[in-house]
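In structure tokens below, several structures.
Every number in this text was worked out from the coordinates using simple rules, so none of it is lab data. Computed from a prediction, not measured in an experiment: that's the story for all the values here. Cβ atoms are built from the backbone, for glycine too; each structure is taken alone.
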Structure P
């Protein structure tokens, strides 16, 4: 996979998170994305798990705004987003990516982990993908591709690795919907 593929995914990510379609990302877009995921999963907006997801997306917005050099509460335009996320991926690397996305992955695990075992099984992974907008028909094969050790479940760390590998262009599994 190339840097070009990873860059294409960042463009797609921007477009997906620009929930109001105004060409910039602001805190409301990140909250809308969290709300959309919770709604797609059939979760109550007031539940602690959904609040964790809202807080994780708020933290991600603040992290990206800081990286983009915009004042807290201001919008991030497409180029600022691409520059900031490109720096995270291609200059700062995995540790920076993990710092940015780990809270969201953890919150998604809490939302999807119906049996509360701290892991995501194939059915829960299917729910997670549906929640972020990936067609359910792709979920079974996707799980087989990402469950590298074949134990039938993914930990938070394994899921973070999956998301990271996808964004770094090292994984050909659709995670954006």
Structure Q
């Protein structure tokens, strides 16, 4: 279990007091999951890296607004979702496969090709979702966030988040089913 001094919330309190070195710990801790979330939201690997940096610049700039003991993860993802949403208003979503799923444990070239094609289809299915559904699905499926944390991050009720998840999964299933099982 994480000690009190290593918890995200304690680290963020230190950051709020201007102790920049604690921000580095949070950046390292959230680098992979947050970057994955941003990539799923905007669909562009290179732009995702820029948005990731913008998110942590915003964390630093808004450090005084953090309210302990609010879960840091939900606060961070709220900032990231807002940055992605703002970017989406400025440009249309480009769909590029993310590739992480393609590196699954398939050992043969055929397995790798199938994994790559499946990852591309899933990426396309996620990209087709409305912004709120896409955010909920990404936070829940790939970042393992609870419905309560997602609701806090998106400033929605838990019931609304569950509804977005339900409708998002239905839409993904409708998109994927004819592509993955063309004979059915």
Structure R
């Protein structure tokens, strides 16, 4: 596991129910764990990836979710189809450890969409999945400024800028930056 890339991932969806709603955007920041000459560990950026996916069933979308995720059909004109986009996501995730602010949410949507379109995300990612909110809860439980351990709360606490929140790549970047701060001695 130590030699594997870490895939900091965030998704935007057409709602909160993976059985009714769809993935419309995926942001991935790939990173590696490195040691310097003095043995100090750090996370180093390898690459960033952004995928916009056309919803196949926009009629089932929750209008509030579309507003929060900044979905406007005109901006998705060049987006990939669901199958093409999800295959590209699986390719980027290949062998990486899945890291997300809310792993259960992001993973449930990817797994459901993968099952629907014949893409095996279980095979694509390493078996370990890391949840940033749980890591923060474990380390910062007694911190009075934190109550929900949301990405917004954690970015504010650590002074991480997330100017374009609720877009997948911006939130994946913020997750990566918060993780670096959380792991710092």
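Work out the source of 10, 37, 35, 15, 3, 0 here, i.e. which of P, Q, R gives that when P(r) over Cα pairs in 10 Å bins from 0, in percent is computed. Checking each candidate, the match is R. When distance in nm of label points 7 Å out along Cα→Cβ at positions 32 and 72 is computed across structures P, Q, R, the figure 1.8 traces back to Q. Which of P, Q, R yields -22500 for helix-only ellipticity at 222 nm (-39500 (n - 2.57) for each DSSP H run of 4 or more, over all residues; to 500), as computed? It traces back to Q. Each of P, Q, R could give distance in nm of label points 7 Å out along Cα→Cβ at positions 112 and 136, but the derived value 3.8 comes from Q.
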